[in-house]
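Nothing in this text is a laboratory measurement; each read-out follows from the coordinates by a stated rule. Please read all numbers here as calculations on a predicted model, not as lab measurements. Cβ atoms are built from the backbone, for glycine too; each structure is taken alone.
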Structure 1
Amino acid sequence: MADPENLVLEHLRAIRGSIEQLERRVGQLEARVDSRFEHVEERLDGIDTRMTGLTHAVMAGFGALVHRLDDHWRRIARIEAERA
C-alpha cells in the first residue's frame, strides 16, 4: 500500500492545475465585473448631472410662475383699491 502522505501529495498535485485555471477564470470575471461597474457608474453620473440640470430648470420655471402670480395679485389688489 502507498504511503498516505504521498497519496495526499499526489491528489494535491492533480488538483493544482484545476485550481490555477479556476483562479484565472475568477480573475477574468472580476475584471469584467469591474468594467461593467465602471460603465454603470459613468451612466449614473450622467443621469445625476442631467437630473441636477432639470431640477434647476424646473425651479427656475416655478420661480417665474410664482413671480407672475404675484404680479397678478398685485394688479388685482391695485384695481380693487382703485374701485374702493
Structure 2
Amino acid sequence: MSLDDAKKLIKESKTFLEGYRMYGKMVTDAIIELEKLEKLIEEQKSLEAYKFSCGLCDQIGPYRSMIPDLAKRLDKISEILKGYS
C-alpha cells in the first residue's frame, strides 16, 4: 500500500470523527492529531509519521472496543508507514 492509501485512511477517519464532534474536546483533539499526521506524510517525514501513528494507536487502546473501525484504520495507517520508515 502507498502513502496515498494512508492519507485516504486518515481522511476517512477524520470524516468518521466529524460526526462525533459534539461529544467534546477528545474528538476534536483526535481530528487535530490526524491532521498533524497527514501533514507529516505530506512533508515526507515518514519515520516521524510512523512514530506518531504508533502513539495514536496507543492512545486509542482503551477505546478500541467502542470504535473498532477507527482502530483498524489507525492500525493500517501504522502498518503502511512502517514500510516507509
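Quick notes on this structure:
- Source structure (of 1, 2) for Rg/Rh (Cα atoms, Kirkwood Rh), computed value 0.94: 2
- Structures 1, 2, by mean count of other Cβ atoms within 10 Å over residues 7-14: label with the highest value: 2
- Origin of the value -36500, where helix-only ellipticity at 222 nm (-39500 (n - 2.57) for each DSSP H run of 4 or more, over all residues; to 500) was derived from one of 1, 2: 1
- Answer label among 1, 2 for the case where distance in nm of label points 7 Å out along Cα→Cβ at positions 23 and 55, calculated from the coordinates, equals 2.3: 2
- FRET efficiency 1/(1 + (r/R0)^6) of positions 15 and 47 (r between Cβ atoms, R0 = 41 Å, to 0.05) from the coordinates reads 0.35; which among 1, 2: 1
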